[in-house]
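Enquirer: The following blocks contain the structures, represented as structure tokens.
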Structure P
Amino acid sequence: MNATAVAQKAPGFIKNPNKFLEVDPSPRRVRVKFAGETIVDTTSALLMCEGGHVPIYYFPMVDVRMDLFSTTDHDSHCGYKGHASYWTLTIGDRSEENVMWSYRDPYEEMLGIRDHMAFYWNRMDSWWEEDEEIFKHARDPKHRVDAMLSRRPVTVVVGGETLAATKNARFVFETNHPVRYYIPRDDVRMDLMSGSDTISQCPYKGIASYFSTEFYTDIAWSYENPIDECPSIRDLICFFNENVDGIFVDSAEVDKPVTKWSK
């Protein structure tokens, strides 16, 4: 940016002054790996939390292996941040086009991200905070996951069949999610379920594998090796509240949430 130029006000904030968009320094060492190379290694990352979006790391350009990137003609525009330029990453015979972007001349409200770079998460090989791999997207420090043991009776009915009944469930209370009930396998009719090829990733819990019944695909999941922050849900079974016939707690049916997983 020209030293004498004055940054413009963001039109997005003028139209929507209540827009939630925060950028804070992260105290964590963050690394990103691709094709056997560490393309960024920094203790000076910024974490952007924006309403309607997952958290995104922005890295100082000086900590990015810029020698591995080439500029492209691709661009985009955000009414809150400004004009974004893009770069392609190439290492050996692997290449990811327009995988990195930066707001080189951001709007006044976002001057803190000038000369910082961001990457599309799922096009990198792995992401690390300190020496632990993280999954799906950066973690929001305001996001909580509380897994609490409960002796309240929980019953799960699928296809008219009681698939689970327990007094030893873990109730998982997670920010912006419905309550989930994680049930010991000994209290689940595992003989009526089969493993699925589906997997998913959660930055707060780890990698989940799925289970299906004869007529219901991917109706339940389990974290066989959850991240260290969530050890108590290891190997427990959780059913989609929104897709089963019903889940009953203390003999009362739990309201069915409507979520992106509803079928």
Structure Q
Amino acid sequence: MKRLVISFLLIGFLLTACQPPATQTLATTTTIPPTPVEISVSAAASLTEAFGEIGPLFETFHPEVKVIFNFAGSQMLAEQINNGAPVDIFASASKKTMQSVVDAKNIASDAVQQFVSNQLVVIIPASNPAGISQLQDLTKVGLKLVLAAKEVPVGQYSQEFLAKASTSSDFPTTFSDDVLKNIVSYEDNVKAVLTKVSLGEADAGIVYTTDVASAEPGTIQSITIPDEINIPASYFIAPVINSNHTAEAKLFIDYVLSAAGQAILSKYGFIPVQ
């Protein structure tokens, strides 16, 4: 009997010894990064390339913010904001268009800041089918010219340039009227003008100097408009009053106005604020 008890004890010991050690459960904590706050920036079409570079760089410094862009003609963007579109920041290619949003009490007048300027230039297809070599050639009979609509900032600037040139001794007094006779279409934004000329659907157009820099290489040529008859385009930026992300909007605007933001805009042909 004593031997039997010892045998049972031995078997029990061996079975216990063969059991794996108790698994210790370690408490682990997984940190889930917060979802970035999305801010909506409505910006003039001519800012597409420059802001397209500024946005991702801004996000590297502020990973808590995601920038969503809406590019179009400034007048269209202003109308959207005034009709209640959820926008945090408006960047306009003219003070007049920005003022329309201020007048509608959607932007505070003291929040508006100029951040760059731009200039006009005449563009023609690379093949130059109309044989244009100087500004005076824009009056050629049968020329197909495209401009942005006068409601679009670049369209308004273009008409002001034509009127100003008509008062210069280097142009006939009928210059503006003769050029406008050659208009075959008015476009909703400056990029549409650039596209039509680049594709050879028009013999000439008037855009910003920054659009020449962004054009596909080998698609267009440009003819400079002298400073004395050129019309400077001033760009303004401001937060929208009804924004739910005012702090984040301020961060983005500050970056646009910073040395880094201004350097990027300058790279694309914009003239920085002095």
Structure R
Amino acid sequence: MTLSVLTLNLWHDSGPWPERAKRIRSWVDRLAPDLIGFQEALRVPWLDQVAELLEDCPYHVAFSAASPFSRAGERGQLGNAVASRHPIASQEAIALPDAGDRETRCAISVTVAAPTGPVSFTCAHLNWKLHHGWVREQQVVALSDFALRRRPKDGFPPIVVGDMNAEPDSAEIRYVTGLQSIGGWSVAFLDAWRVAGGPGPGATWSNANPYARAEREPERRIDYVFAGLPRRDGLGQIQACRVVCDEPEAGVWPSDHFGVYAELRSEPEKA
């Protein structure tokens, strides 16, 4: 038995949103993840993206606004959302450190009542500018502390997903995965792709995708599923990981990012 997780940056309603929504929904139906983390999700008068995407799906949803969003005089919110097939027992959101330039980010964490016991699931979106590594360093410290604070005691390892806008060898990701310290402190989450991904770099920002190629940025892996160390009985062990939402249909791609899907062991190994 496994607990399945998907993360995807929705790119709000940019591009051909109605057609993109169909592609994303097709992937959700195909993968049927237990937990989903969405970044750049819109809640505005003309569109509630996650509600539209998951209409008639058996998901419980929580949303946290990261920044205001306006168009043609109508105002709404842009943020992160989580969806769970299991009931959401509690939720909490925090603002992440910023650069003081009005680019604001947040993280949302829920505890879900899964059959295996409570599971803590946290979704975040970090600063995007390539030279903002110094901001992302502060953000991952706050994010990791937040996720660890909300983990169930002696339960399922905490799960953190999102668009980190940082490559695996960056200081930000090295901190999250226990490879370096920041400010005299360190943590250790496992990178699902590094543990159980396929061959190749696992790029989630790919110039094969014209929506990404238009930004003239290099290809890289910037979207992640992280999990705390599994228990000694195997609960929470990462068993599979792959890049998803990475194919066009009739010339339409699901988003400018690819998604990441992972499966974690949801029951202890038999002695």
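Since every read-out is calculated from the coordinates, none of them should be taken as a lab result. Please read these numbers as outputs of a predicted model, since none were measured by experiment. Cβ atoms are built from the backbone, for glycine too; each structure is taken alone.
Enquirer: Could you tell me which structure in P, Q, R was used to calculate helix-only ellipticity at 222 nm (-39500 (n - 2.57) for each DSSP H run of 4 or more, over all residues; to 500) as -5500?
Expert: On the way: P: -500; Q: -11500; R: -5500.
Only structure R yields this read-out.
Enquirer: For structures P, Q, R, calculate Cα Rg over 2.2 N^0.38 Å, for residues 48-127 alone and state which one comes out highest. Present the calculation step by step, with values, prior to reporting the outcome.
Expert: Values: P: 1.09; Q: 1.30; R: 1.23.
Across P, Q, R, Cα Rg over 2.2 N^0.38 Å, for residues 48-127 alone peaks for Q.
Enquirer: Something else about it: Given a computed value of 20 for relative contact order in percent (Cα under 8 Å, 6 or more apart), which structure among P, Q, R does it belong to?
Expert: R
Enquirer: In addition: I have 15.2 for Kirkwood radius over Cα pairs in Å, for residues 112-223 alone, calculated from one of the structures P, Q, R. Which structure is it? Spell out each step's value before the answer.
Expert: Working: P: 16.5; Q: 14.0; R: 15.2.
Value 15.2 for Kirkwood radius over Cα pairs in Å, for residues 112-223 alone corresponds to R out of P, Q, R.
Enquirer: Out of P, Q, R, which one gives 3.7 for distance in nm of label points 7 Å out along Cα→Cβ at positions 184 and 240 as computed from the coordinates?
Expert: The read-out comes from structure Q.
Enquirer: Looking at mean projected area of the Cα convex hull in nm², point out which structure of P, Q, R has the largest value.
Expert: On the way: P: 17.1; Q: 24.6; R: 14.5.
If we compare mean projected area of the Cα convex hull in nm² over P, Q, R, the biggest value is for Q.
Enquirer: Can you tell which of P, Q, R yields 5.6 when distance in nm of label points 7 Å out along Cα→Cβ at positions 64 and 248 is derived from it? Numbers along the way, then the final one.
Expert: Details: P: 5.6; Q: 1.1; R: 3.6.
It must be structure P, since only it matches.
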